[in-house]
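Since every read-out is calculated from the coordinates, none of them should be taken as a lab result. In this text the structure is predicted, and so the values were computed from the model without any measurement. Cβ atoms are built from the backbone, for glycine too; each structure is taken alone.
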Structure I
């Protein structure tokens with residue numbers, strides 16, 4: 001059984017002109033340990049897909065299973081608890097809290113989950129050191145570069161030992177050199193922590209580091225094809 005199994009996923013949003021269906025019966029299967037890129041045009045629903053899988057948004061129809069957990073059957077409170085313990089998020093914009101230090105930002109999910117300050121601080125320090133920020137623990141986000149802020153966000157995403165990492169345009173706000181360093185870090189963290197990773201990206205170099213590349217179009221996943229329209233083997 002796939003680690004992440006999505007079947008017939010439907011998600012709509014209400015607008016002034018009525019409901020807009022973004023995901024239209026989408027199916028997606030990802031094996032444990034895979035690193036998969038999802039590409040597609042802007043506005044096609046890539047972020048919506050990640051948010052729905054990770055429990056940030058509710059779904060209108062279909063099923064989502066992560067390991068032994070049926071996300072579609074959870075209450076709102078159950079989804080929040082599951083997300084905090086089992087899913088790590090990295091966004092295009094780091095969403096760090098400006099009044100807290102790098103260490104405080106990175107340890108926050110563990111504190112919310114009920115860990116002691118000593119446990120959370122030790123784990124966050126370990127991760128920040130691993131991502132190259134051991135000398136910046138006491139700095140607030142405003143004193144960090146864009147790449148450093150994203151490294152804090154990566155540490156924060158991993159602090160609760162998640163099984164699933166969801167990254168939404170993680171290099172989209174970085175220059176080319178910094179983006180390259182971050183994509184290497186994501187690959188290293190994926191391997192070292194035994195993650196299953198789903199990465200939404202417009203960055204061809206980042207997508208190329210993944211095990212598979214899938215294309216979101218028309219509310220469904222379609223295989224990436226070559227110039228002749230033949231599905232590529234790595235997209236199946």
Structure II
């Protein structure tokens with residue numbers, strides 16, 4: 001099968017979404033994928049490829065794929081401890097959801113969904129609220145939150161599968177105070193208790209602030225990948 005339907009994305013956005021699972025594209029496979037997508041009624045197709053795959057990039061550009069994001073994956077190994085401002089963090093509770101969703105609405109505007117006008121803006125904002133809520137409800141293995149005198153100030157989600165950080169959200173009123181370093185440090189403490197041999201995180205290449213944060217916390221760039229979207233007229 002040249003592509004695969006993404007059930008969750010399809011249900012959330014309300015139209016058929018698929019991806020190229022191999023991360024590779026040739027002129028021949030591009031035609032096969034287009035035919036498959038036409039038969040399946042696909043409206044949007046995702047392709048994620050490594051930045052060094054020049055042949056795939058040329059094929060994508062020649063066949064109507066549009067670059068929407070650069071994904072940077074960084075990896076931390078024990079011993080590279082972040083220099084952070086000491087603040088406590090605690091596990092998220094169900095009663096935190098409204099405040100966490102409010103923080104999520106202030107963040108993530110650098111993501112590929114915001115960068116692609118094909119996705120309705122209200123749904124894109126709701127996507128990250130949903131992602132945050134599902135994380136608290138059990139999709140993430142841990143969600144850690146920080147507080148100040150005004151209430152919740154930030155959160156970070158942790159996943160055992162792949163030993164990775166998912167979302168990091170900081171309230172706009174606290175940005176520039178080092179809260180991101182605190183959240184990452186508390187997350188790394190949690191990963192240590194789980195026996196993680198290393199921890200990965202991915203962010204947007206255009207998100208310089210996030211890249212600086214992770215590098216200050218001892219993460220090193222491991223991979224650079226390109227997100228492409230292709231839209232079909234039905």
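If FRET efficiency 1/(1 + (r/R0)^6) of positions 124 and 196 (r between Cβ atoms, R0 = 25 Å, to 0.05) comes out at 0.20 when worked out from the coordinates, which of I, II was used? Only structure II yields this read-out.
Here mean count of other Cβ atoms within 10 Å over residues 44-51 is compared for structures I, II. The highest value is that of I.
To test your reading of the models, identify which of I, II gives 31 for relative contact order in percent (Cα under 8 Å, 6 or more apart) when calculated. This value belongs to structure II. Source structure of the calculated read-out (FRET efficiency 1/(1 + (r/R0)^6) of positions 36 and 188 (r between Cβ atoms, R0 = 30 Å, to 0.05), 0.10) within I, II: II.
Can you tell which of I, II yields 0.6 when distance in nm of label points 7 Å out along Cα→Cβ at positions 100 and 140 is derived from it? Of the structures listed, the value fits II.
Each of structures I, II was scored by FRET efficiency 1/(1 + (r/R0)^6) of positions 28 and 156 (r between Cβ atoms, R0 = 30 Å, to 0.05); the highest score is held by I. When Rg/Rh (Cα atoms, Kirkwood Rh) is compared over structures I, II, which one is greatest? Largest value of Rg/Rh (Cα atoms, Kirkwood Rh): II.
When distance in nm of label points 7 Å out along Cα→Cβ at positions 108 and 220 is computed for each of I, II, the one that comes out at 3.1 is II.
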